[in-house]
Structure P
Amino acid sequence: MPLLDRGDVELYYELRGAGPRLLFFNGSGATIEGSSLLLDILAKDFEVLVHDQRGLGRTGLPSSPPSTLAPYAADAAALLDAVGWTDALVCGMSFGGMVAQEFAVTYPDRVRRLALLCTSAGGAGGSSYPLHTLEDIDPTERARIAVHNLDTRFDDAWLDEHPSDRMLVDYTISRNAAPKNDDVREGERYQLVARATHDVWDRLANVTAPTLVAAGRFDGLAPVANSEAIHQRIPGSVLRFYDGGHLFIAQDPTALRDVVSFLKNN
């Protein structure tokens, strides 16, 4: 089992596929195991480097909780060193997009091309929905907000008429309802704390790599305005919107194709 000793934590990571080198950052609470379908698709075009972030999957809890995204970005830089990559294509979704931004502004020379999906810059660029505020509210209301955040069109009538979206909601609910041990819950809490402080707005101009900013038109978690702000802040970036919400990559069949094409510079 490939592990990287970071001193305060051992990171579990995997390399999949062959082709241009791609560093991939998962979203909130996501693991390599839970993202295998997407990772296997990407591995058809890239050599994908991905890791379970602190406290999640097969990565243990760090000795002290991170309060910002800086340790998450530093983990990725250490992983590149460990596998002998000087630089890489970089793609991040949601929370992973936040980490990818932190990585790109801190280590700009290590990013060849950058894809930021359904994410936010924080600060004056706008923040994603404050997920940490959901912990103490009524479970029924929390579930309603979670579904609305996935796609602002989603209600019972919409889901009855769109079975593929119903399947997406059911999958998300079942994943969130799966039993979790105390370490995983703590790892997820660390992410909530770090994302609440996320603000790269004043540093986004440091991004030097060609950048794709992509979003779903009906995203309730990372609103369209946040992607527009990132696009305005990163010189020469490309902005694209898709027919979907926070999981537009699974809703619009053109989205993943476009992301792959951009990263491969086709």
Structure Q
Amino acid sequence: MSVALTAGIKSDPPHALPEIEYLDHKQTALGMADYMGVSVDDLPNQEYAAIERVKISTHNGTHVDAPYHYFSRQDEQLTPGGRPSQKIDELPLEWFHNQGVKLDFRHFEDGYIVQPEDVEAELKRIGHILSPMEIVLINTRAGSRYGYDDYVDSGCGMSKAATLWMLEQGIRVVGTDGWSWDPPFSFTKKRIEAGGSADLIWEGHRAGRAIGYSHIEKLHNLEVLPATGFEVVCFPVKIHQASAGWTRAVAIIDN
């Protein structure tokens, strides 16, 4: 369910795009030959090793966000004053391998803010009651636009209320095929310009202030999943004290 980390496509805003330099077997051969004191001709087919150099953030590609990404404190709804937000290397691994549930919100227009009643209606449609620790995946229109010019501005997003409603059911990991768990920023900006409150900014993420949770962004292939009957495995890369870690997310379909 992870996208390929790819340079040169519209996967992120321009200032945040990943950069990848590809060095093939011929390009690295001279350096190795010089180091070893041999001729390039002494190497098989005059080749050494293929290697890539990348310049990326922890939020490029399919990644898992930690509560630390959203705010400096979490669990304010559970503990008076909350507590310092957990970073990606501090989260319990049992969060990231559980039964999955897919909610199909592809019919919502771009920029729509999903509310708790939308989540409840979709759960009723698929005949499912959430259980603690299930991993809830949100299938939006954005999944079909990855790599296209409009990707960052595509799909619906989750409200703070809808996110909290799921967290209160014991959910701790959610995911989306959109660029962000929230509606695209371009729509939030228009709402604020029209008189909306600044509370709209990143409201879905900010739910982590009340109850700490993780979400996966830039998922792929959600449209081929059933609504239930599969496991999600999405362990994040362990980056010291980081706000996120990349993941090779997979769904294991039950027989």
Structure R
Amino acid sequence: MEPQFEKLEDALGYQFSNRELLRRALTHASHAYETGPQGETDNQRLEFLGDAILGFLASDYLIRRYPAYREGRLSMFKNYLVSATHLHGVARRLGLGEHLLLGRGEELSGGRAKSGLLADALEALVAAVYLDGGLEPARLFAERHIFAGAEQPEEAVEAPFSNYKGALQETARALELPPPRYVVVEEQGPAHARRYTVEVRLGDQRFARGEGSSKKSAGQAAAQALLRQLLKPDGGAETPPAG
């Protein structure tokens, strides 16, 4: 299925001088493999470039938009803006899935709705706009579709974010705090319905706990709770629990 370039360009608010860049941004590796030499026309290289461009544009946007925010807040908010969860939502609003060029197998497996695939295509699209028009059009595209209307940091930490542990790692680094340490402190329930409690610490003064049906989900919940603490004016310092 050939994409309707005009319809998509209207949704993007950007007209490409080189439509081949747009086509490449929409071409999944499965389609490139079926139609020609693998890797020559798919969007993987554009995705790599778009990831870097998007990170820079998000940092620049947040510095200008929130001049009073500390590095930790900025870092956490940036993580949210460039997360696969947020990018997937943007890609869906743009209707990106219907324009993708997919291989037959990917098409049959529901590739047009896959969150990772859509997020990758959006990153590739950012790179395509940059290569076609330069940094300013890429900035305008990102601010209009990806950054505008996004949550405040306090709300972002409550959003269905997929990698709180990664966000906490980067936030701790920005605040020059020790790296997070995770410990399973409790396991409850029968084997078929196990519940885990995980504690995460940043040094001796900052800690939080989270629960989940797996160690991974409990660790994510703990990281989310500690991120919430770090947004407090005092930086979330607490008195460690006994023991």
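No value in this document is a laboratory result; all are computed from the given coordinates. Since the model is a prediction, treat every value here as computed from it, not as a measurement. Cβ atoms are built from the backbone, for glycine too; each structure is taken alone.
Annotations
- Distance in nm of label points 7 Å out along Cα→Cβ at positions 7 and 111 from the coordinates reads 1.9; which among P, Q, R: R
- Value -16000, calculated as helix-only ellipticity at 222 nm (-39500 (n - 2.57) for each DSSP H run of 4 or more, over all residues; to 500), assigned to which of P, Q, R: R
- Answer label among P, Q, R for the case where mean projected area of the Cα convex hull in nm², calculated from the coordinates, equals 13.2: P
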